[in-house]
Structure 1
Amino acid sequence: MIKSIVEIDADLQDLVPQFVENRKKDIETLRALVQKDDLNAISQLAHKIKGAAAGYGFNELSELAAQMEKASKGNDHDPLPELVKRMETHFLNIEIRYVNM
């Protein structure tokens, strides 16, 4: 599988490992929430992920979270399992590169 390269500001290098661990936990939580069909909780967590991911430069993760938030707010259950899977796959295949910005 091809790695997705994510360029992160070198100033954030000390914070990124904890960010990554937290998002892995969030994705596990999302999977459980999708199984329970808790749209309100999915929407809230997806919103949190969207903002945090964008702030660190994880743009694809942020976009997937935005799609998940929109679907859950619109009571559209169908795309949620696939979106969680896509988030997980993306996260497993990222390569972080630190750059001076």
Structure 2
Amino acid sequence: MTSNYLGTTRGGEQWEPQFVTSINQDTCIGCGRCYKVCSRDVFDLIEREIDDEDEDFDDYDDDVVMVMALANEADCIGCGSCSKVCPKSCHGHTPAMQL
């Protein structure tokens, strides 16, 4: 089955883009790696309130941490670079044919 959504790699293999559709802000540590690797300005750093049960943030004195959010989801080109650099596997992706 041929699809308009399939791309072709330089080596001639078919490739289906996986577009970012979500970020798990409960596991995001706000490292900014996805922000830095994305050339399309898909991400934005925002504040998130934390509660006493957030074990990942036990060393924080503040009740707010910075996490990533989707700013321009429609600008994603489906390269998957964001999920490759994320140390916490926060990104959810959907194949182009399922959008």
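Read-outs: derived from the displayed coordinates by stated rules, not from any lab. All of these numbers come straight from a predicted model, not from anything done at the bench. Cβ atoms are built from the backbone, for glycine too; each structure is taken alone.
When relative contact order in percent (Cα under 8 Å, 6 or more apart) is calculated, the result is 41; to which of the structures 1, 2 does this value belong? Structure 2 accounts for this read-out. Computing helix-only ellipticity at 222 nm (-39500 (n - 2.57) for each DSSP H run of 4 or more, over all residues; to 500) across structures 1, 2 gives -2000 for structure 2. Can you spot which of 1, 2 the value 3.1 was calculated from, given it is distance in nm of label points 7 Å out along Cα→Cβ at positions 27 and 75? For distance in nm of label points 7 Å out along Cα→Cβ at positions 27 and 75, the value 3.1 is produced by structure 1. One of 1, 2 was used to compute Rg/Rh (Cα atoms, Kirkwood Rh), and the result was 1.07. Which label is that? That value comes from structure 2.
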